[in-house]
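Scrolling down, you'll hit the structures one after another.
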Structure P
């Protein structure tokens, strides 16, 4: 048995592949790794704040972390 990965460009090809699977000429398996990854990404996105921090808030936080790091290495 040979295994190949196929990138489907046209949705009509999905129907053709399903027909081949129905005829027991091929078997179709979902890529579990990709599915698990997408579930995790969607879960993280759902928990994320709806309003991302403003640029000045990000800048202040970066400066705070840098000054703390620089102060600890300067000793």
Structure Q
């Protein structure tokens, strides 16, 4: 679904004209590991409470950013 949204935002179904294949791959990985949808957060809040939901959200955001930066080729050039 995230790639579908990206197609709409880019204004073209040819995503390779907007991003490189590596960028598309990293985008897909980060979106897989990133924050769950609002409804998932709401259900987690009802089940386990605000503090744990906050920690889970922060963890998934940091995990997505960390994994994205690890697999990014420019990361190794630093």
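We did not get these values from a lab; they are worked out from the coordinates using the rules stated. Model, not experiment: these values are computed from the prediction. Cβ atoms are built from the backbone, for glycine too; each structure is taken alone.
So volume of the Cα convex hull per residue in Å³, computed for just one structure, reads 210; which one of P, Q is that? Going label by label, the one that fits is P. Quick check: 0.00 is what I get for FRET efficiency 1/(1 + (r/R0)^6) of positions 26 and 66 (r between Cβ atoms, R0 = 25 Å, to 0.05), calculated from one of P, Q. Which structure matches? Derived from the structure labelled P.
Source structure of the calculated read-out (mean count of other Cβ atoms within 10 Å over residues 18-25, 12.8) within P, Q: Q.
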